[in-house]
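Listed below are the structures to be examined.
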Structure P
């Protein structure tokens, strides 16, 4: 997927995955003070990671999709066919350029390719409006993750 000034792709190479983790470190660990030991988890190994890169090759953002057993571990039983979007992070310098929207849409495209019927996520409460504009609907009570308030959200896929 290519947008003006950047490209979003599945992070298949080791270099791409390293770039994904570097963006996550900058956004979650440095900016949001999420403890590093909980930022990276066992789900990373089986996740589909996506990476946004600028025309100069610089990493601009990332996100991941859990599916199958990994998604069930995050979402819970009864969610067969539902993927879990997570670890969406956009570098400070790239915010407001549409990178986050492009990452979400790329993750959804991967979910459709995998035969999933919906995508769930845990949105930081300050980001609810962003996800609502993309068709996600909040459900359930607010919860805390890494010391940050979140809400569960879901979007059925076409």
Structure Q
């Protein structure tokens, strides 16, 4: 199957993806612009408020990663090796911070702070599900019930005055 020569990132695409994310068990969906074997992965990550992304890093192989918020707001959190929060950043399509670029090997996660959020992500490929992410052992997995409490803790790092 061949890829189109271009794909517009517009309101029509957003309206197509938002219901898919909302009806997903995980509360999110990706829309890839790349083929999995390509050296540069480009995609939209469409998030709903209750989605949980386990803290992770891209260390082996080392992959830098870029996030840009196109619609909505999210909290982006960077962690130390032991799970301590090192930094938190409010990323918003309204600014003043629109995105973040990470070096390889940095533990991170994000929380959706608006009803929905659409991010553009870019990172090195190719995609290999066995090596793409190293999940943090100190953060609950998506399948653990503790994830809800941890998500609430992460969301609480961004007080109402910041949102």
Structure R
């Protein structure tokens, strides 16, 4: 299980870096423009991604981080947001490497943002976070295309092919 999640996290780092490369062609105006995404703009969606990474990571390491909302802006600067996002994903990698394999099938208990107690299988929590990343990157690639720019090819299979596998 650990190898599965390490490989997937490496994929997410790769895909996020490619996504950010494609965003270099997007003007600041279009980057912050309401494009009809759930979190309105590319910037809003990236901020949401960073915020949720912080929420789930905090829960998993036994810390508490409760934002005011899922749309809260935690980083206004575009370049700093990019750096923090990559650093956060790399932090997950370190955390995953240190996990004992016995943790994956256990129940994980946490408090929702609304304050309710919840429990899920530990591996499902991590998988949820990873799926969340993919979901919002997909929204951003669609926005890039809407803006007339070339969207990166960031499917998992392309990552594997980039490794020569």
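Any read-out appearing in this document is the output of simple, stated calculations on the displayed coordinates, not a laboratory observation. No experiment lies behind these values; they were computed from the predicted model shown.
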When Cα Rg over 2.2 N^0.38 Å is computed for each of P, Q, R, the largest belongs to: R
From P, Q, R, which structure was helix-only ellipticity at 222 nm (-39500 (n - 2.57) for each DSSP H run of 4 or more, over all residues; to 500) = -20000 calculated on? R
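Can you say which of P, Q, R returns 20 when relative contact order in percent (Cα under 8 Å, 6 or more apart) is computed? Could you put the intermediate results ahead of the total?
On the way: P: 20; Q: 28; R: 31.
Working through the options, I get structure P.
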